[in-house]
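Trainee: The structures considered in this document are given below.
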Structure P
Amino acid sequence: MWDFREERKDMVERQLQGRGISNRLVLDAFEAVPRHLFVPDELQFRAYEDCPLPIGFRQTISQPFIVAYMLQMLDLTGVERVLEVGTGSGYQAAILSRLSREVHTIELIPSLADRAAKVLADLGMVNVHVHIGDGAIGWAEAAPYDAIVVSAAATHVPGSLLEQLNDPGRMILPVGESGRQELELWTREGDTFQHEALLPVAFVPLRSRDGM
């Protein structure tokens with residue numbers, strides 16, 4: 001079976017380092033995790049292209065650069081408990097498994113969650129816990145989280161996620177309607193939250209049982 005090792009190395013050098021990703025832990029994680037295993041078999045030959053790819057259910061696996069940028073902004077050191085909202089393919093959770101101590105990832109679509117959990121288990125990523133549920137309300141059972149990353153665009157920042165953020169803590173997420181989304185970084189210090197807009201992005205909408 002083709003392992004795409006050279007394609008993965010080229011992705012890291014051109015798409016990530018070549019566009020300003022400098023965090024060594026992030027770069028090493030991207031070079032280690034086989035992205036092609038997280039996409040449908042018929043798209044594996046495109047797995048290392050600089051673009052999102054469909055994974056079914058009108059969902060996508062995000063562009064590698066955007067994933068790397070988001071995780072670099074979280075500034076993880078390997079000791080954190082992290083919440084990921086929107087498991088999707090499981091690829092970002094796999095990267096997070098190498099950057100943090102414990103990962104809780106939540107997915108609304110059971111078929112996607114089950115598929116991701118199987119790939120993650122096959123790769124031996126035992127510090128990732130996949131949950132089926134409404135990501136807009138987070139996963140309170142394992143809160144607080146040192147970092148939260150949201151992989152779909154919310155029309156507004158979910159208050160439940162802010163409440164589950166540790167003090168101090170960092171959350172990154174796309175906010176806005178289709179065609180007008182910005183990636184935002186939120187930080188918590190005590191009861192105070194600060195945020196900054198980072199760059200325009202295009203994500204699938206955050207699906208929630210309450211219609212968010």
Structure Q
Amino acid sequence: MGMPAPISSLMSVAHGPIYRSRLRVLVGRIVPVLQENDAVLDVGCGVGTLGTAIMDDPKCPSGVKVTGLERVARGGEPIPVVAYDGITFPMDDDSVDVVTIADVLHHEEDPDRLLRECRRVARRMVIVKDHRRAGVLAQPRISFMDWAANAPYGVPCLYRYNTPEEWRAQFGRVGLEIAEEVSGMSLYPPIVDQVFGGGLQYMAFTRPAVPGEPA
């Protein structure tokens with residue numbers, strides 16, 4: 001049974017400032033690692049908000065182009081969006097410079113498969129933003145945050161979140177190595193961030209591992 005419409009609408013409105021704060025922080029982290037004329041693929045792009053914000057940022061290098069990838073392209077997005085079958089990206093190996101995947105993997109039934117596709121198409125970098133299960137009452141805190149953010153839109157939650165060690169093991173399984181790991185981010189407005197931000201947030205800048213080279 002879905003959430004009653006009045007409650008869903010109220011939660012959507014309340015989540016607005018939180019989402020805008022999250023967007024500013026993510027753009028501030030992503031833009032500095034981009035290079036001129038980068039082709040960026042935003043996996044699970046939704047309505048294209050993150051991709052648009054990246055290209056609109058004054059510090060974004062010239063020529064950066066962001067394309068979105070979604071299982072169902074909704075139409076009317078401000079960036080080009082490619083639909084795919086949920087298994088294989090419809091693009092060649094090494095066909096983009098950078099892949100971003102923000103708060104998508106914990107919704108994915110087979111996250112290893114999805115990350116392998118990200119690694120396959122990325123020439124230089126795969127940027128992962130997600131959650132980390134670490135600290136006091138981490139599982140219930142992340143679960144509530146996940147539910148509150150997605151329930152108004154009918155997005156199902158699997159409530160599966162990696163520990164820091166599990167993130168590193170997962171990257172190793174799919175052929176990615178960590179260039180920079182961010183364990184803890186002030187992502188939300190101050191009061192919300194005290195409970196749901198900080199160490200529950202995770203970001204990794206990874207690069208395709210080259211066989212035979214040390215990580």
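Trainee: Among the shown structures P, Q, from which was the value 19 of relative contact order in percent (Cα under 8 Å, 6 or more apart) calculated?
Mentor: For relative contact order in percent (Cα under 8 Å, 6 or more apart), the value 19 is produced by structure Q.
Trainee: I have 3.5 for distance in nm of label points 7 Å out along Cα→Cβ at positions 34 and 178, calculated from one of the structures P, Q. Which structure is it?
Mentor: Structure P accounts for this read-out.
Trainee: Tell me which structure, out of P, Q, gives 111 once volume of the Cα convex hull per residue in Å³ is calculated.
Mentor: P
Trainee: Also, I was wondering about something else. Which one of P, Q has helix-only ellipticity at 222 nm (-39500 (n - 2.57) for each DSSP H run of 4 or more, over all residues; to 500), as calculated from the coordinates, equal to -11000?
Mentor: Q
Every read-out reported here was derived from the displayed coordinates using simple, explicitly stated rules and does not represent laboratory data. Because the structure is a prediction, the values reported are computed rather than measured. Cβ atoms are built from the backbone, for glycine too; each structure is taken alone.
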